[in-house]
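No lab work stands behind these numbers, since they all come straight from the coordinates. Treat the numbers as computed from the prediction; the structure is a model and nothing was measured. Cβ atoms are built from the backbone, for glycine too; each structure is taken alone.
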Structure I
């Protein structure tokens, strides 16, 4: 039997049982679409995080309190701390430092007229927008004089404005709000940055001058972090060395003693988040790929049933001169065609699902060519692997026994 005729017979058998063929493909369709959609979500999330971190600037360094020791065991804070005095020392003695921006913070209730909301109160310096790459939507940011004289001025995030029941940012500028019973004048509102994660929303915060926050609101000189700008990417190692030398002297750390602070640059964040996102994407893709295996088992089951149903037909073909290879090739083509068609439908459904997530749920998605190729290739592989056994069983039937089969 010629190869062309074998292929036509195989496709004719699939068309003769259209509904069964569609139901058999369903497992492959679900598997391929799930893999593509999950990987698209993972790639989109990774790109979104990378874009947001990169937007902060490649020369940004972040200093956080390190780990303390308690009873010989490292703790998450345990006495290790950073203060406003540390930030001042960096400003005064830093030789390779372009800008220093400390932050103190706390969660407090904010009141405007008869509305109130609980939000993050951040005390920082007047260079906060420059260092953290924030833009003002309306109004202005507070200046250094207002910081040094402890003026009661505030800059709001757009989420705070909406939580206070206002429809526009302009409506709050110049108005009075109360934080811990203290009256503040709103001088500006930030442009939206978008929620970074379920646990962090940069739009849901209020910025106060750091001296005002320290002495009038929060009552502490301990800072959450200190952001430092290096003069250039090439000078980042020198800037990190400069920071380490100054802070070790400020904290009176003897030679050989570990730092009680951590210095992180943007590449560290990008690498850590990239690795974490990649692991989760692979995990989810692996779970989704299980449905491909399940679909393959379904195809093998249906092909075995098909062999049993068509035993007499196989006997006739063999009696007319079809070889074992012809029969093997015919049933293998049926299995592979089912998987390839299922793979193509799965690609369409998966890509469409990813676009639907992006449009209706505003999730960041990115369908990559590599995930499409891998999912489609794996579906073909499943067709071959799970089609071989039924095909070999069909090819191995004795023609005399097959002709007698009822």
Structure II
């Protein structure tokens, strides 16, 4: 099954690589200077949900995902690239080299430095009045202008297809933008929202920019992650951004990375998304690490209800992108696959998807043979057009 891809964007030196490492437990280079990341990194992160094994009181055997203490973690792809600086869309800096790659993602995480200790170039500054709102605006503007530049460079091609070849405007635009994982439906929705019915309405720069901005909103949902929430001015800046209407999730990527690393080493027990941890091997924690862990517990976990990293991923996938998680099984009574594995798989699928859509997602051959579905929880037969709900357990009956 093809995994969903999520991209991480932001200016240099905001902690993107630290966040990438916290999400994927990778080894991306981390440093306190601009352009630490020169090549793109791709790894695996996880969205979480309360596992059905908990409700059903059974022990599961996950295959395509992981279950920890009744929390199921479903894998997704995460891509991190170089930071975007002002005028990146013109070729300045390194970030523009990866814009086409990052735009293939379904959704984006925009990392903002809440500490206010770095300017738009990612350079360390000492300016208590610096407003992180600057980077909220300019990074989004860079992506919009980059999309607009593609449209401008291909405008004559689009115009020729529409005026001389009789091709619909949305189809001509899709041919130019399909490589950015932008669907025909995204383009139709954008044209409808802006009331654009003719190619002449896209013939000036301002209109193209407006179209590109709306298209970005529709095709690439963005979650803003306010990183470095533990820093001195971070809370003040978080409140400032919220007061300006910015929907931002407070995050401490470094805290998440430390907790996951110690958990992987068996020193503590920590489940991503939790608001606390248990120390398993106190003798393996020196005084310095003990102080760090207490700081994380008091200033991050207790104060903010967690590091924010898992919330950030779940918010993007479930709320902004509109996915649900569904368990397909073969035996609706035992909740098993053909090999007897209990609740083996979880699939991420769009809200409104049907039983037939699930069969298609699992395998195209299965979709051609499906007769009906069975809600394994109620044991009721359901039609192929039944729209599934989050955490449904569905058995697919085939010919």
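Here relative contact order in percent (Cα under 8 Å, 6 or more apart) has been calculated and equals 16, so which of I, II was it run on? It traces back to II.
Structures I, II were shown, and helix-only ellipticity at 222 nm (-39500 (n - 2.57) for each DSSP H run of 4 or more, over all residues; to 500) at -10000 was computed from II. A value of 31 for percent of Cα pairs over 37 Å apart, calculated from one of I, II, originates in structure II.
For the set I, II, ranking by distance in nm of label points 7 Å out along Cα→Cβ at positions 157 and 325 places I highest.
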